[in-house]
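Asks: Read through the structures below before going on.
Derivation of every value follows stated rules applied to the coordinates shown; laboratory data play no part. Bear in mind that the values here come from a model prediction, so they are computed numbers and not experimental data. Cβ atoms are built from the backbone, for glycine too; each structure is taken alone.
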Structure P
Amino acid sequence: MYGKIIGSGFYVPDNEVPNEFFENILETNDEWISSRTGIKTRYFSKGENTSDLGTNAAIMALEDSGIKAEDLDMIVFATMTPDMFMPSTACLVQKKIGAINAFAFDISAACSGFMYALSVAKEFLENGKVKNVLVIGGEVMSKSLDFSDRGTAVLFGDGAGAVILQASDEPGIINSYLGSRDDVKGSLVLKALPVNNPFIQQENDTNKMTMDGREVFKFSKQVIVDTIDKVLEGTGYSYDDIKMIIPHQANTRLIDYAINKNDKLKNKFYINVDKFGNTSAGSIAIALSEVRQKKLVEAGDLIILVGFGGGFTWGSLLIKI
């Protein structure tokens with residue numbers, strides 16, 4: 001039994017923010033941002049929270065799949081910017097779409113979150129525990145950003161993507177590979193609530209994202225190539241069999257590095273970071289939905305999804321469309 005993609009959808013807020021916006025609040029400009037990242041625009045929420053973005057993406061995915069919300073057995077939401085710690089963002093989406101027969105939970109693996117969520121769904125589908133699964137990757141990154149920090153503020157965007165996976169005898173998700181290691185230096189961090197109780201002095205600490213861009217780039221440029229290789233191991237498939245690679249949309253320099261590392265990867269990468277920025281757990285979900293919407297792949301095509309991010313974490317999936 002396989003997990004087969006039968007529907008997808010994505011949603012971003014109705015507030016497009018071009019690079020020129022940052023010229024008014026930071027020492028930067030469009031040329032500086034686009035030449036270093038490939039990003040031209042992104043979308044920021046004007047009040048919609050992560051569950052709202054995920055709900056809209058889920059509704060589109062359900063419409064695309066032809067099944068109803070009550071047919072869902074399981075909902076997994078990958079995010080590091082939840083509406084709240086409790087209840088989970090997945091439970092909030094469950095309520096909003098009326099998925100009364102599903103169980104729901106969140107996964108936190110930063111920009112690799114959608115890879116982790118799909119891998120978990122794959123296992124449930126393969127062991128016959130569920131039939132229909134909604135997997136969402138989504139973030140409201142703008143609520144985590146320090147808009148006085150040029151190194152992070154210009155990189156990220158808000159958005160969500162969703163897929164419906166259904167148990168099938170036909171190949172769907174063929175293989176998955178996940179990994180993680182300690183971010184010893186704290187190169188990419190978004191802190192939660194500080195310890196604050198009657199037994200200690202109150203901590204004064206930031207809850208905004210901090211990032212050492214050079215360290216993150218150094219990690220990411222190697223893992224993107226290795227992770228593609230790992231998911232192909234033992235499958236009998238090679239680079240030549242792959243129609244498209246959909247990477248985490250961090251920046252174009254990373255993708256260019258992967259392409260230059262192996263000539264066989266040229267012209268296989270799908271890139272939309274120029275439009276959406278880095279939407280963390282939403283990025284691959286959005287890109288996959290856009291690829292299906294544009295009919296850039298067809299039944300029988302093999303694709304690879306590859307993510308990497310905070311933790312450090314990474315993951316990839318080999319999928320037959």
Structure Q
Amino acid sequence: MIESASLTNYGPITSLNVNNLGHINLLIGPNRSGKTFFLKALYSALRTIELYRRGKNIENDKEILFRKLYWTFQTDKIGNIVRRPDQGSLSFMLTEDDGGSFSYSFSQSAEKQIVKVFNTCRPRDTNSIFLPAKEILSLLDTIVYDREIRQSFGFDETYYDLAKALNPTSKGKNVKTFSKVRERLENAIDGRLLFSKEKQRWVFKQGNIEFDISLTSEGTKKIAIFDTLLGNHFLSRKSAVFIDEPEAGLHPSMVVELLDIIRLLAHTGMQFFIASHSYFVIKKLYLTAQSEGISIPVISFGSKPDDDIIRIGDLKQGMPDNPIIDESIRLYREEMSL
């Protein structure tokens with residue numbers, strides 16, 4: 001599990017240091033403040049750690065990391081990720097709860113390689129995944145084609161990794177808790193995602209009826225993807241899941257159900273990083289922290305687009321000051337004045 005992270009001069013992030021990360025971590029803030037950058041930076045590093053020295057992979061950690069950053073941030077030279085070149089290099093570091101650490105740095109002049117990488121993390125067979133705000137099931141073939149055949153920028157690495165992770169269900173017994181969670185997920189959307197060997201494509205099955213995936217709502221597809229990753233053994237108890245805007249395409253009641261499921265999975269050992277603009281997400285996680293007495297760190301990116309101060313709080317200690325809640329209060333007061 002990731003215990004701490006430090007980023008300097010990283011895209012829109014001037015400086016960020018966060019310790020004592022939990023099994024559920026919340027990121028809030030306005031658009032372009034750095035939330036998704038932080039998620040992608042963590043994901044790229046963690047996926048590098050997972051793939052390094054796995055099986056017959058002969059790539060070293062520097063090569064894997066460069067590939068992840070290059071295709072995730074999609075810039076001709078990775079030095080373009082450096083926020084303010086006149087203030088030094090970009091640096092990144094994460095530490096894990098078992099004592100391992102992973103860090104790297106590069107300057108604006110970096111183009112096609114990363115020279116400085118320090119890695120003391122142990123090899124692992126776990127997989128982490130990034131769930132973007134947009135659904136991808138209708139675009140799987142296009143995503144894979146763009147990356148593997150055209151080798152062009154378009155859908156970033158997080159989309160490609162997710163497309164590859166959605167393999168048809170493999171044999172094996174699910175973790176008992178996962179089976180219960182999958183049942184709740186499938187009840188929430190009244191069906192499940194299946195790969196039709198006959199049609200050679202994904203379909204949504206509701207009872208005995210199969211629907212083409214293009215005829216299924218975006219929210220249903222988002223839940224179905226999560227269900228599939230639990231069912232095909234890609235995710236395990238030690239996996240980390242990065243979710244960008246879980247509320248996108250979902251009714252508030254389904255958002256609450258999804259967060260309850262995340263809470264159950266966090267109890268098994270999984271770690272979640274959630275970036276959100278939703279009052280429902282913040283409120284539900286706050287109630288979870290209060291009712292269960294658990295720590296849910298909240299990383300609040302600038303309250304305004306030009307505010308680069310990042311504040312660290314904990315929902316166990318109370319609701320954070322943030323523009324999402326401020327806007328909700330403003331609308332309530334406006335209503336009361338009518």
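Asks: As an exercise: log10 I(q)/I(0) by the Debye sum over Cα atoms at q = 0.06, 0.09 Å⁻¹, calculated from one structure in P, Q, equals -0.21, -0.49. Which structure is it? Could you put the intermediate results ahead of the total?
Replies: Working: P: -0.19, -0.43; Q: -0.21, -0.49.
Answer for the origin of the read-out: Q.
Asks: Here is a further query. One of P, Q was used to compute distance in nm of label points 7 Å out along Cα→Cβ at positions 261 and 309, and the result was 3.9. Which label is that? Write down the numbers at each step before the final one.
Replies: Values: P: 1.9; Q: 3.9.
Considering all the candidates, the number was obtained from Q.
Asks: Still on this model: For relative contact order in percent (Cα under 8 Å, 6 or more apart), find whichever of P, Q sits highest and give me its label. Could you put the intermediate results ahead of the total?
Replies: Working: P: 26; Q: 22.
Structure P comes out on top.
Asks: Work out which structure the value 0.80 belongs to, where FRET efficiency 1/(1 + (r/R0)^6) of positions 85 and 133 (r between Cβ atoms, R0 = 30 Å, to 0.05) was derived from one of P, Q.
Replies: P
Asks: Still on this structure, please answer the following. P, Q: which one has Rg and Dmax of the Cα atoms in Å, for residues 53-148 alone, as calculated, at 13.4, 49?
Replies: Value 13.4, 49 for Rg and Dmax of the Cα atoms in Å, for residues 53-148 alone corresponds to P out of P, Q.
Asks: With mean count of other Cβ atoms within 10 Å over residues 21-28 computed per structure, which member of P, Q shows the largest figure? Could the numbers behind the result be given before it?
Replies: Values: P: 13.4; Q: 23.2.
Structure Q gives the largest value of mean count of other Cβ atoms within 10 Å over residues 21-28 among P, Q.
Asks: Where does the value 1.2 come from, among P, Q, when distance in nm of label points 7 Å out along Cα→Cβ at positions 117 and 165 is the thing being computed?
Replies: Numbers: P: 1.2; Q: 2.0.
Of the structures listed, the value fits P.
Asks: Further question on the same structure: Out of P, Q, which structure matches -9000 when helix-only ellipticity at 222 nm (-39500 (n - 2.57) for each DSSP H run of 4 or more, over all residues; to 500) is calculated?
Replies: Details: P: -9000; Q: -11000.
Label of the source structure: P.
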